[in-house]
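What follows are several structures.
What follows is calculated from the coordinates using simple rules that are stated; it is not laboratory data. Note that the coordinates shown come from a computational prediction; the quantities given were computed from them, not determined experimentally. Cβ atoms are built from the backbone, for glycine too; each structure is taken alone.
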Structure P
Amino acid sequence: MSDLRPPGVEGWLTEGQARVLAEAAAACPPEGEIVEIGSFRGLSTIVLATHAPEGAAIVAIDPHAGNDRGPREIDGYRAEAAADRLAFERNLVAAGVRHRVRHVRSNSADAHEAVHAEIDVLYIDGAHRYRPARADLRDWGRRVATGGTLLVHDAFSSVGVTAAIGRQLVFGRRFRYVGRTRSLAEYRADLAGAGVGGHVRNSLVQLAQLGWFTRNVGIKVLLTFGGDKVLRRFGQRVPEWPY
């Protein structure tokens, strides 16, 4: 199967992660609701819109304000964010899906009134700091329909996102952990009624991801403090920023 990622569209999404998004979108019921939090330049938006049933609604929530723009770009990127907004529009038009996407230019915490129905597929790739990440999981997560899908990017990779997952999902009683494709974690809202054993297993399989999380934090520390220069000096491969 060919690469599902549209060529020339920037973003942090592997081919395997794009496949997970495409499959989740394709499984959305006709006339269902897909909500994306964090769109950047539209890479994941295009994948979702391309594979969703014709009658499904796709809502992309992103303020394009210059905060939490990307790895190590937490605040102060307003000029870049303005370019991101233009690229987002241009990329959706080029992919032929602009008519399918309703863009809500707002912080996710302020966008609830823009979505009126239950959510069948919720993809969270917004602010990676603990408080907003937890709020997204808590407040938007409760809007996912029973049996619906929750996808979380930078899970067990970003410190803030992983801490939020630990608070909301690891010992939660609603979302069952399905698995992850690198840092894209997939959950299903069908854990209720699984019994004590089911809940314990659900917690344990998530806690088992902390080893991979520790590896990712180590790589980020290495790259942040110039370890890549040392590796290059000795002819060693420099790892990419984990996502």
Structure Q
Amino acid sequence: MYKGAALVGETIDSVLRQTEQNWEMIIVDDCSPDNGEGVAVVEKYSKAEPRIKLIRSPKNRGSSGARNLAMENAAGQYYAFLDSDDIWDADYLERMKKHIDENQDETVAIFFCGYRRKDSTCKRELLPPYKSVGKKDYEKMLYHCPIFPSTAILDTHKLKEKARFCEDLRNLRDDYVFWLDIMRHGLTAFGYNDIMVDYRMRDDSLTASKKNMVYPQWNIYRNVLKMSFPQSLYYLLTWAVNGVLKYRRVK
């Protein structure tokens, strides 16, 4: 949670409404500059519901550091990510659990679904719902990342080592590198046809403008993955083309 005071209550409500009730919710406040408004909202919920735990980071670590802090304090086998302004459908956890239980492919460690792309009030769809169905491996992920964090569940029992986000990346493409790190040793992801999450495309969202993501994406290919210049350029161009298709506006 960062600057999430106005919306985090609705996000928490969407978890409380889940038909699958075997969960714990860890909320990390990443030093939000809001005079404690977001913390106050969360504390009201945590006092009434013991499964909701608030952690206040002593310093701003970006989304990568906040997610690491949450994972360090998580007790479950499955990590289901949820940003402080996104909303799950009431049957999200139940349906995703059913998908996970039915999937017999031992290489699949990441399970994800489709999502709606709405305005900050969550009343109007700005873009058509997005989904990417089927199995994704490391090579496919280099061309395009179809996994939106608030739709993804990670089975930690499939991992050979502890999962961590790269905190050097702060808030930019840290989730993309996280999935790549998991998949580069043979593990995969699987996308389902269900559309079960509302993504609020806020005006101040870091990913709201595709142009602002060009350098961070280049940085991943060139400096994080250590690709050659031609390789980096090739994958950046394919990423850009896929991005244009993904963010085509509703007419």
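So here's what we get for this one:
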item	result
Among P, Q, which structure scores highest (criterion: Rg/Rh (Cα atoms, Kirkwood Rh), for residues 101-140 alone)	Q
Which entry (P, Q) yields the derived value 0.3 for distance in nm of label points 7 Å out along Cα→Cβ at positions 149 and 165	Q
Relative contact order in percent (Cα under 8 Å, 6 or more apart) from the coordinates reads 22; which among P, Q	Q
Per FRET efficiency 1/(1 + (r/R0)^6) of positions 125 and 157 (r between Cβ atoms, R0 = 35 Å, to 0.05), the highest-valued of structures P, Q	P
